[in-house]
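Pasting the structures here.
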Structure 1
Amino acid sequence: MLMVFLFTGFGWMANSYMAMHLAKIILRMNKIDNIISPWDSLKLGVSTGLIGVMYDLFTDPVDTALKVWTWSYEGAWFGVPTGNFIGWFIILASVITEYTLTLYYGKTKTDKVFLATLFTIIGSLLVILTLRACWLLGIR
């Protein structure tokens with residue numbers, strides 16, 4: 001169980017950081033202070049989500065074959081459930097969008113803490129509702 005925790009944590013950090021910076025390069029967002037407009041925040045979030053899922057499309061089948069991950073049901077993509085990739089996209093897109101919006105709108109430390117908390121709650125609800133909708137629709 002500890003190994004899954006470590007693999008997942010480091011995997012999320014590496015994938016998120018790599019995907020966000022690749023998206024910034026592709027979108028030509030070279031701002032040093034990371035403060036970008038709300039529209040650019042959304043573009044960066046969606047691009048980061050797509051890049052992260054593309055990366056995960058290659059790593060999860062390998063991890064599944066090596067028995068690093070086991071799934072309660074076998075999915076269509078080399079045994080990986082589709083909901084895994086939907087979850088990756090929603091989480092990466094929402095976290096990066098929320099992060100950049102917090103930098104844009106947060107003028108003081110109090111504002112940033114409030115916005116980070118608010119966006120975390122909204123992002124978590126979005127993930128839960130999306131995965132619940134996938135389950136109800138039979139997307140596995």
Structure 2
Amino acid sequence: MAKTAAHLLAIHLPMSFHNVDLITAIPLHVRRERERGYNQSDILAKHLSTELHLPYQRLLQKVRSTLPQAGLTRNQRLSNLERAFRCHSDSLSGKRILLIDDVTTTGATLQEAALVLKQAGAALVLGAVLAHGR
């Protein structure tokens with residue numbers, strides 16, 4: 001399903017989203033990824049990179065386990081994610097990055113991850129999601 005989802009995402013992305021240097025994904029905390037066995041955003045991002053002929057790179061690490069975002073208010077979601085991500089690349093200066101997540105509700109996860117990438121030197125961070133949850 002991820003390959004089909006990535007294809008659908010690729011054909012619906014604005015052309016400006018194709019003009020990036022690389023694609024990355026929202027990470028799961030290592031414990032959560034181990035429990036689940038995969039990171040759906042990571043899989044989607046890898047397939048999207050193939051669709052768009054752009055490099056994929058794992059740039060972010062979730063260094064702090066957080067509460068599930070579902071059921072939290074926007075402010076609680078933002079607080080929940082503070083300092084949850086770390087970038088493990090120091091060569092992002094001037095890079096344009098497409099950040100992929102599977103689902104968004106308030107955008108808090110994308111916002112916090114994008115902030116970390118910008119702090120690491122990214123010139124531009126664009127976010128794309130497969131679905132919008134309520």
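A value of 73 was derived for volume of the Cα convex hull per residue in Å³, for residues 76-123 alone; which structure in 1, 2 was it taken from? Source structure: 2.
Given a value of 14.9 for Kirkwood radius over Cα pairs in Å, point me to the structure among 1, 2 it was derived from. Traced to structure 2. From 1, 2, which structure was mean count of other Cβ atoms within 10 Å over residues 20-27 = 22.4 calculated on? So the calculation was done on 2.
Given structures 1, 2, which gives the highest value for mean count of other Cβ atoms within 10 Å over residues 84-91? Largest calculated value belongs to 1. State the single structure among 1, 2 that was used to calculate helix-only ellipticity at 222 nm (-39500 (n - 2.57) for each DSSP H run of 4 or more, over all residues; to 500), giving -11000. Value -11000 for helix-only ellipticity at 222 nm (-39500 (n - 2.57) for each DSSP H run of 4 or more, over all residues; to 500) corresponds to 2 out of 1, 2.
A short reminder: the numbers here are calculations on the coordinates, not readings from a lab. In this text, all values refer to a predicted model and were calculated from it rather than measured experimentally. Cβ atoms are built from the backbone, for glycine too; each structure is taken alone.
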